[in-house]
Structure I
Amino acid sequence: MNHLSELFTLSFDIYAFLFVVAVIAAIIDAIAGGGGLLTVPCLLFCGLPPMLALGTNRFQAVIGESTTSLSFLLHQQINPQKLGLGIAFTSLGAIIGTFAVDALDKALLEALIPALMILITIYSIFSGQLKKNQASEPKMSLSLFMCLGGLLLGFYNGFFGPGTGSLWMVAFIALLGYTAKGASMMTKPLNLTGNVISLVLFIYLGHVDYVLGIVMGIGQIIGSLAGSRLVMSHGHRLVRPVFITVTLAMTLKLIYEQFPMQDLAFL
């Protein structure tokens, strides 16, 4: 096992390209999540080995999510007292999920998650709640939601990961009656918590390019500040269409990875 970070030489043009990618991804992520849909393929396209790409992506994403969360907190858009229990149980779930990676078979989850993302996409398109700018009555208590949601979604984030932000958003909207804008904001610190746990594992395994991660992290800070301001100023009018676009793109990506085109060919 290599506990030292892998060294990978990139040209200035590649650094500049990935910096711009990070800015754009951070704006998308601040609004509706799913920035990794852009950064991970670009990192792989630039020649990084898969594990190094995933670890570096997680590093720069944590910087972006930290910036977005801090921006919402400083502008008093989210109440940290409501998040304490969720952060604690999300951390616990993510730790359990991370240790379960080697013990459990991912095949079933890999097959089920595209179907779940399809349901989320359908819900986001047709649900009237995503169009509202006023919160509705919650279907469960905040404490119960944070305990169950933290454990389940934290475990999922540590074990598998794709679409965690989307799952959190839909859960806030469907179970707690949040608006799309409110759910987008509350999701960020909770999703950040699970990602930090995962990042620790990547750092331990040595799969992080710190130079590239910092370059992209600076881009993430710029994009996260811009994206968080867009959320606060435009609310559900912006969050809903971006969220639908991101979940649809993620669904298509997961379906393609699970069922490549050659598997669907009849000739």
Structure II
Amino acid sequence: MGPQRIVCLTAETTEIAFAAGAGDRVVGVSGYAVRPPEARKKPKVAAFQTAHVERILAVEPDLVLGFSDLQADIARELIRAGVPVLITNQRTLRETAEAIALVGAACGEPEAGRKLAEEFEAELEAIRQRPGRPAHRMRVYFEEWDDPLISGIAWVSELIELCGGEDIFPELRGCRSARDRVVEPEEVVRRDPEVIVASWCGKKARLERIAARPGWEGVSAVRAGRLFEIKSPDILAPGPSLLHGARQLAAILDSVTGAG
């Protein structure tokens, strides 16, 4: 039968719960949830690192879903209040597929969750194998934050390679914490990306500010005007929405190389 009153603390858990067929049992969501549109009508009970615990308890959940070790304090408080909590902590594309299946199962929809995970992986493979993918792997700098500069998390680095690019900071892929992915502006310049993609979590990326950084006028991507934004809900929420980001990233690389 599964849980009947589900609270989703993040955008990805909200999307998975609805896609698995448990949307009618969701009684609270994150304020950052954007998919599906009907999720926006649910009571807002959390941001990301903060949550209204009293508001969550008031809707009497029998399951709370979340993502990331950054929600550990919220989870601890809810567990102490006697609420069942599942927090996933995926960082890679494979872990994301596994999390999709796990969250679906936790919602009482194991077959739907498994199917969603399989479709997620199949679509990623289709993007990898798309006709006319770039023959030349352009050097890509992905910027997750602007102050300090933070390079892309593991699943973003994997998406860059999957879509036909070359992440200029591949050695940071295994760093699970954002603080361990801080990079110096001078090092970005030295590695000379041919394409810059920005997705500043929770705010609009200002591409003109990136281009105007001191010393960046000689960067290949800046000289050629190859700076792009992918909205954070499309590429920084490790769930089904990563497919939106993957398609955009593939389109960017196809366009700048003349492929496709």
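Read-outs: derived from the displayed coordinates by stated rules, not from any lab. Since the model is a prediction, treat every value here as computed from it, not as a measurement. Cβ atoms are built from the backbone, for glycine too; each structure is taken alone.
Observations, loosely collected:
- Which entry (I, II) yields the derived value 0.85 for FRET efficiency 1/(1 + (r/R0)^6) of positions 158 and 206 (r between Cβ atoms, R0 = 25 Å, to 0.05): I
- Answer label among I, II for the case where relative contact order in percent (Cα under 8 Å, 6 or more apart), calculated from the coordinates, equals 39: I
- Each of the structures I, II was assessed by mean count of other Cβ atoms within 10 Å over residues 134-141; the largest value belongs to II.
- With log10 I(q)/I(0) by the Debye sum over Cα atoms at q = 0.13, 0.16, 0.18, 0.21 Å⁻¹, for residues 22-109 alone derived as -0.60, -0.87, -1.03, -1.16, matching label from I, II: I
- Among I, II, structure where Cα Rg over 2.2 N^0.38 Å, for residues 86-213 alone as derived comes to 1.12: I
- A value of 4.0 for distance in nm of label points 7 Å out along Cα→Cβ at positions 46 and 166, calculated from one of I, II, originates in structure II.
- Looking across I, II, the calculation of Cα extents along the principal axes in Å that yields 57, 38, 30 traces back to II.
- Calculated for structures I, II, distance in nm of label points 7 Å out along Cα→Cβ at positions 62 and 246 is largest in II.
- Answer label among I, II for the case where helix-only ellipticity at 222 nm (-39500 (n - 2.57) for each DSSP H run of 4 or more, over all residues; to 500), calculated from the coordinates, equals -11500: II
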